[in-house]
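Read through the structures below before going on.
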Structure P
């Protein structure tokens, strides 16, 4: 074994060890297209299994896009796995039809199908190994650069993401080809890699060769940069997470605290907060537009995945698709507890007059969360608001529409339809956040009291 191949294999192994990619006894699913990158990965890991205790399975996807060429690639992979006694799983997918059905680009659809297939072969003790190289990461950095990406977009392809591992992420495509030549590994070549129809190919074929003329070690220089940026990004994300926790309040985040954050921290806090609601990929424009309404302390924007971000009343509210809040719901009210459609639990505790008075001494809000138990009957229900609802708030001597009550209390529109309401025979007995009606409130003559508790999950 010459020094060059030793150096390549040592770099692969160092990445595996540094990132704790493979543990003894685990399983690894290797994406095997038959190209030089994936074949290098499969060949290296096959040797690695003889030194470490783990099982390898190869996974191949025939995307149905390149006709006989795709069939030939599949045949090549089948033969290689058979020759090397490697377990193989093959998926045939009509990517063009799936993409049309889901209104996705072919590349995006192919990637989604590919990873979905990989994950279907996994359990909790399985890793997914993909053959992304340093060259792929550099291309990604340059591609993101052309789109005005921030620091995170310039961090390159991560070595590990969830259960996905990338052992080749610090070797170049030239080193991959050297590895294949050294071990006499024949591999297939995707002809689409040489067409300039795709942006990535333009960067690979035209831009990177010119940058290498300026710096022959250009790719390793980018690697050094991405390592620095990753460390900076990790540190800023930790700060953003800490500050976001401080800003957390009921139903959202305190705008005053958010506005004390520098832009670099606020932008990351927004990404973290949105992803707590739904895992989405936010574009820079989404982050900036959300940051703008935070700075202005008013406004509303819709970002990726239909997530609604609303700044109102010193709170940033982040909710899933607004449409779900327009759905009317009503459930029979049962004691001691019922479950609301949003997953919350509404609990009723029956108290005697003496128990109620004792608790009232220590809890000033108990009145707002209590009703006369005798006003609850078999026809009582829990629901959300309806158009035209009116309410007689206890001890206020007025009758108001719910719309007016919500407006006066500055309740964000996105939260109004989630407020729980007790209703009996067409009369509103109690409203979450507002308390009991005049008819249902606790008086000196009330003997049995129902304390209402809503538990968040």
Structure Q
């Protein structure tokens, strides 16, 4: 069964959550004129053949990577867009970012943190042009553990803009770009590291709406290629090193997440069992073994999201260090400054630690506001993501009211059940109380795009 929907408009959701999608003419003009204020204080690292790996069509390129063998282990060079060099310490672009907090991704058009003149232009690590960057250098041993790490400002030159589909195809053909030929090896070593092994690592495929020439839309699951996880490990490595660096220095901003409660872990194990999985040991190790590209694998990953609630940020000058349960250690956001506000402030702290200088005044003064903005914008981003998904589900399913769908019961309570419909992949509520774990048919009784609600009933008509 192919399920299609009419063209979708997410503007109402943006308005509902007060998400600004454009910038003033003056902000555009200012962004176009911003220049690198540290141009004379950079290491020349243009000889390193860095490459970027992002979704197809991306222009806001935060990271570029190069991996090579070194002294029985590996040397990983990771360039991050140096946004602070452009927008700090004052200006309209800075002020706008302090209000927005992060890029919020609506399916039709993202609401960006910075004007495109900056995020897709002068600060983006585009190929074949020189760009200012914050350059991390990691020496790893043969097991992928960190021997040493250093961060500094540099001038870099990306040699290629790669995308995940292309990189996946290149590895499958045995012809990866030489700059990332070792990425799978290093990524796998990092996944098996002592801290990462038991972390709750969610590998969720993307669900998106794809249009065709006839003007109809289809709900599509994009596969999560292994290279996505390997590339993520480089970002996680950077954030973990940054977090450890900050804790040792007693200054900086940690991303935190407390451990899941025993009750939520027990509920997850029950739901996973009802989906056909057996979680006999550590949940993190179990999730690492799940194929997230299968409908049931995706469902169990989505249910595991409930284990990772309660994330936040802590300023180490004001609070005690806390680990991030989803990472497995101390962690800081430092790798996406074009899309997330706190990254440029946390990065500046790491630069000051490595140079032996105190953090700039513009960092310490803005810290309370940055933390507050990130908390608010993260909540908005989560709400927008859910609203867009629910709108898409309701719109795609609306023409199929009264039809029956194959599904499995995750859990029951009183007169209703939580179910997973296989095609299209939808987690929803259903009237009725079939046995938990039972594979059966459910009737679609509600699909209301205006309310963004979907509902089923059992037994099926």
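Rule-based calculations on the coordinates, nothing more; no lab input. Since the structure is predicted, the reported quantities are computational estimates derived from the model, not experimental observations. Cβ atoms are built from the backbone, for glycine too; each structure is taken alone.
Remarks
- A value of 20.0, 59 for Rg and Dmax of the Cα atoms in Å, for residues 41-304 alone, calculated from one of P, Q, originates in structure Q.
- When Kirkwood radius over Cα pairs in Å, for residues 89-192 alone is computed for each of P, Q, the one that comes out at 16.1 is P.
- For mean count of other Cβ atoms within 10 Å over residues 25-32 computed as 21.1, the structure of P, Q it came from: P
- When relative contact order in percent (Cα under 8 Å, 6 or more apart) is computed for each of P, Q, the one that comes out at 11 is P.
- Each of P, Q could give semi-axes √(5λ) of the Cα gyration tensor in Å, but the derived value 39, 26, 22 comes from Q.
- Which of P, Q yields -10500 [helix-only ellipticity at 222 nm (-39500 (n - 2.57) for each DSSP H run of 4 or more, over all residues; to 500), calculated]: Q
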